[in-house]
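*Asks:* Down below are the structures I want you to see.
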Structure 1
Amino acid sequence: MYYKLPTALYCEKNCVKNNAEKICSYGKKAYIITGKNSSKKNNSLSNVTSALKSHGVAFLVYDNISENPSIENIMDAVKKADKDIDFVIGIGGGSALDAAKAVSLMLASDNKDSSLFYDKNSPTVYLPVIMVPTTCGTGSEVTPYSILTIHDKRTKASLPHRIYPELALIDPTYLMTAPTHILKNTAVDALGHLVESYINTKRTDISAMFCEKGLTDWCNIYKMLTENNLTYESYEKLMMVSAYAGMAISHTGTSLPHGLSYTITYEHDVPHGKAVGTFVAAYIEHANDADRKFILDKTGFNSVEELSSAIKELIGDVTLTTSEIETAVQNMLSNEAKLASCPYKVDENILNDMYEKSVVRHP
């Protein structure tokens, strides 16, 4: 059995301010990677820049990361970086955090061609990365993964390089300004991570431990979100479930629900968490009895159908045409990594059944 998690994680109110010295120990100039709006609204960006200023660390901000960032988006950030960047700070949801990892890889390389991203033979060398998550589903603050949109292939794919963050600074107050639909979508993404890590060929006792804790706490999260009764402790639990899920998938990776989600995210611009959550119940249904019972027991649901209804209550439905389903199934059948992580045999019939039970079919 093997487990690796080199990221130091801190979770507390005023987390960035309280750990300013640690942040600034990574060099004299930081490159901040974030989106256009949320990090300004929740004060995470101003907290980070204040921490850097307090220790005399220079910084440059790139605030144009899009949702589901593309290779072109990353290359634009790289192009606009200064030459003397020492470390990278990602602020935001999964898109910004994944982008920060990809930027750190490119900045550390003499090869500035985008082919580096998916070159399995190139060495994995990257600048130190610090993560400040502001949503509650990605887990990217503790995982080595960076997933980018590939327009040429009309899908998303994870980089073959493993880029572990140095620090994960979690402040639950950043969630307090997040729209409800963001909280729900990202919480369901965390559920997907937990389910896919547990029902997985790479599961170990250690990854299962994180899954058990995360699934148990997710049950309480569901009640909080549906009752709209969120306190500071609620936001903290939301953030930590995301981190537990990240700790689990950092070892096992994800499986079918994530693989199935990429096509509909690309073609319909469906939020990542909603796209993943659409297939979680069907993935559980096809699992063996013991795995299915474990997940239902830990989340507090009596049946897969009951869990499916709970997920749909949070994220709603996804509608696809027959042609789109056929394309998505073929894309999934070519995703060897996701298929290999699934512990039960997957063929075209099973994938069609998953779509039939998970999406609304439009002629």
Structure 2
Amino acid sequence: LLLCRRFERRATEWTPGMEGKYVARGQFTGECIAVLTSGGDAQGMNAAVRAVVRMGIYCGCRVFFIREGYQGLVDGGNNIQEASWADVSGILQLGGTKIGSARCMDFRERCGRLKAAENLVKNQITNLVVIGGDGSLTGKISAENAKQFHRLNVVGLVGSIDNDFCGTDMTIGADSALHRIIEATDAISTTAHSHQRCFILEVMGRHCGYLALVASMACEADWVFIPEMPPADDWREKLCHKLRMNREHGQRVNIIMVAEGAIDRGCNPITCELVKNLIVSELQLDTRITVLGHVQRGGSPSAFDRILGSRMGAEAVLALMDADRDPNLPSCVISLDGNQAVRVPLVKCVERTRQVAEAMKACDFDRAVELRGA
């Protein structure tokens, strides 16, 4: 069910992007755009950064890197640097983020946000692309600057390997992470077959089971545990019965996928160690645990993520320029709907994602699945 992640969006909830339409060179000369990456890195972020820089320059804008995420925005100085066309050469195929990402406790406080706003104003930046997170900047500036640079346009691009943000079919990095999981699982399956072992793989997804679910289908796993759809109370008996039957029919290897945030109906954690102890005690199978960890975030982005990041980055620049011409347009997230790049109001996406978290916390799993879009 969770494969159908798209939630039903009426035509009034999103605005079509500019893909396929002619964009004149230099039509936004004099505008300033900044780009930053925040939160956990994801493969494809560099593709998005590259697209923002080059589309911005093509349109006549000055484009700035903000290094080290929101911390760089607060600290200012050399963390805010103007980008050239050549600065983003050779990064399309690289994982991680060229401009860095860091946790920023200062930005949670008003004084930190004031510093960030001041640094934006100093560089005459009125347009901001945030890759990997959302947020807004407010600050107190001089009357003269307030008149000239009175508003900040913000566009978000969702960079997350978990594919856990409501409002888009796919987030930047999710496809690459899925490839990492499948590659690792295929490799493990060969040695597991040799020794007739059972392997339990922990994959990322503290609040979203997308990676575990899709990987389990692609790798022919025997069982999967995900946060949004906890198993029935008798899952122990059913799991053991399933594995026993498979072995009796000649299967030499068992693969079990566990999302790191997997829980039961009582919201109690289902850990790899718990599952292993059950299998060993009930079935006496040689059982091993493999935690894939940050290997899921590493490596080169897939072709899909390179193209997705490029599409989203280019569309973000055009969305910012539209917002600059029409002050009534809300901050938006560039999303993927079907195979179309669209603009979805940031507030709606954040609110729906927050509702999923609340439903999970309340153990209202049917509601969580509904909100996810299944």
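*Asks:* As an exercise: FRET efficiency 1/(1 + (r/R0)^6) of positions 175 and 191 (r between Cβ atoms, R0 = 30 Å, to 0.05), calculated from one structure in 1, 2, equals 0.95. Which structure is it?
*Replies:* The read-out was computed on structure 1.
*Asks:* 25.4 is what came out when mean count of other Cβ atoms within 10 Å over residues 247-254 was calculated for one structure; which of 1, 2 is it?
*Replies:* 1
*Asks:* Starting from the value 45, 44, 36: which structure in 1, 2 was Cα extents along the principal axes in Å, for residues 127-326 alone calculated from?
*Replies:* The read-out was computed on structure 1.
*Asks:* If mean count of other Cβ atoms within 10 Å over residues 231-238 is calculated from each of 1, 2, which structure is the one that comes out at 12.9?
*Replies:* 2
*Asks:* Right, here's the next one. Could you tell me which structure in 1, 2 was used to calculate helix-only ellipticity at 222 nm (-39500 (n - 2.57) for each DSSP H run of 4 or more, over all residues; to 500) as -12000?
*Replies:* The correct label is 2.
*Asks:* Say we calculate relative contact order in percent (Cα under 8 Å, 6 or more apart) for every structure; which of 1, 2 gives the highest result?
*Replies:* 2
*Asks:* Once volume of the Cα convex hull per residue in Å³ is calculated for every structure in 1, 2, which label goes with the largest value?
*Replies:* If we compare volume of the Cα convex hull per residue in Å³ over 1, 2, the biggest value is for 2.
*Asks:* A value of 3.7 was derived for distance in nm of label points 7 Å out along Cα→Cβ at positions 31 and 311; which structure in 1, 2 was it taken from?
*Replies:* Label of the source structure: 1.
*Asks:* Please state which of the structures 1, 2 yields 0.75 when FRET efficiency 1/(1 + (r/R0)^6) of positions 71 and 287 (r between Cβ atoms, R0 = 41 Å, to 0.05) is computed from it.
*Replies:* 1
Bear in mind that the values in this text are calculations on the coordinates, not laboratory data. It should be emphasised that the depicted structure is a prediction, and the values quoted were computed from it without experimental measurement. Cβ atoms are built from the backbone, for glycine too; each structure is taken alone.
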